[in-house]
1. Of structures I, II, which gives 1, 6, 13, 16, 17, 16, 12, 7, 4, 2, 2, 1, 1, 1, 0, 0, 0 when P(r) over Cα pairs in 5 Å bins from 0, in percent is computed from the coordinates?
2. Which of I, II yields 2.1 for distance in nm of label points 7 Å out along Cα→Cβ at positions 153 and 201, as computed?
3. Matching task: 13.0 is the computed value of mean count of other Cβ atoms within 10 Å over residues 25-32. Pick the structure from I, II.
4. Identify the structure, out of I, II, from whose coordinates helix-only ellipticity at 222 nm (-39500 (n - 2.57) for each DSSP H run of 4 or more, over all residues; to 500) was calculated to give -13500.
5. Matching task: 0.3 is the computed value of distance in nm of label points 7 Å out along Cα→Cβ at positions 9 and 177. Pick the structure from I, II.
6. Looking at mean count of other Cβ atoms within 10 Å over residues 49-56, point out which structure of I, II has the largest value.
7. Work out which structure the value 30 belongs to, where relative contact order in percent (Cα under 8 Å, 6 or more apart) was derived from one of I, II.
Structure I
Amino acid sequence: MSQGTLFIVSAPSGAGKTSLVRELIESLDGIQVSVSHTTRAKRDGEVDGVNYHFTDVADFEARIARSEFFEYAQVFDNYYGTSRQAVQARLNAGQDVILEIDWQGARQVREQMPEAVSIFILPPSRSELERRLASRGTDEHAVIARRMRDAISEMSHYDEYDYLVINDDFTTALEELKSLVISRRITLASMREHHAPLLDALLSQAPGVE
């Protein structure tokens, strides 16, 4: 069975990453988003194993000690991490896997799996990003300003990635993401592994042919 591809997708808050990834996995077969572990409390409507794998601090830190995470981070008082075993099992089963992580997590993963394909999603302009961050209309100006600062800091690492997608028109950005996944699936190495019996049959010498 052919090996799946690990895709790293990062973006500042407000760039539309979550919506794009959700549509991507609904429109293509054989690709899934990795479900992270976290120590934060489960919110209303969230499902364990679907939104996150919810755990406690002691269990999370024990997993860190056993090097079970591809990457992890502590955000305020909560841990977030990506299970190495879960991701590798899906890749070994021929599934493509998406990690939705920030630039720091992306660095950790690339160090361990340099063949991963990394994609950074950008908004079309700073003004549009600020509009999106303020669109809920419930946050104070200081909160929006802090989110803008965080977003600019995140965007400064775009050049560490393999590909850039500008989410101006959603349909166009989605098609670009899909094309990246599909193009990876039809590289020579992938096709040779996936279609080995066909290639052997096509190239085998017919009986009686010298």
Structure II
Amino acid sequence: MFIPYRAEVEVQVEPISNFIVISLTFLFFLFVYSGSRAIDPYVLDGYNASLFFHGFMHGNLSHILGNMYYLFLFGNVICSRIGNATYPFIYFCLIFISGIVHVVFDGAPAIGASGAVNGIIGIYLFLYPKTKINCAWTLIWAWGKKFRVSAYWLIGFWFLKDLYGAFESNAPIAYVAHLGGLFSGILAGWLMYENNWVKRQSDEPNLLQVLGFR
């Protein structure tokens, strides 16, 4: 349909931690699929170590490329604004929390960083809801045409897709983990904002302000 390619939020500090997270995820994927280790221990299947490791395992190349693309797009901004020291801790917490939500409300075996990536997107949504996201159409009749949309409209669309998928779709996609990650990210964004843990500019309204609650 379309793909976002640039978030119009200034990256103020080199997001080294996000580059490291992305690199480690690719290395983990290659290590397991090289045959060096069995996949089973990294499949999310209960309250065990898989709550953490499932976020580094992916089903195939397109799965990991998609997740890491969105982590690069949104994670660079968040890493830049909260700092390279804090970012990995937040990201690993989002893997863990989205995994717990999936185990509680779904329970099917799952792998992938989608829940944590949605958590990073949730942080972005809370902190920068009115910023513009540049997108390009991928449909044949509109190939290459570009448009800009506010973050809260784009992420809201993704939320509705995941909500529909959680209730109506039989596809092997961890929609519940997506939703758990998104709302965990929104909560994390609120906590960071309230405790002044994030670099912001005075003209950047947060999600509560946009919704009229502040």
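1. Working: I: 1, 6, 13, 16, 17, 16, 12, 7, 4, 2, 2, 1, 1, 1, 0, 0, 0; II: 1, 7, 15, 19, 20, 17, 12, 6, 2, 0, 0.
Label of the originating structure: I.
2. Working: I: 5.6; II: 2.1.
So the calculation was done on II.
3. Numbers: I: 13.0; II: 16.0.
The structure behind it is I.
4. On the way: I: -13500; II: -18000.
Working through the options, I get structure I.
5. Working: I: 0.3; II: 2.3.
It was calculated from structure I.
6. Working: I: 13.4; II: 20.4.
Across I, II, mean count of other Cβ atoms within 10 Å over residues 49-56 peaks for II.
7. Numbers: I: 30; II: 27.
Matching structure: I.
Laboratory data are not the source of any read-out in this text; all were calculated from the coordinates shown. On a predicted model such as this, the values are computed, not experimentally measured, just so you know. Cβ atoms are built from the backbone, for glycine too; each structure is taken alone.
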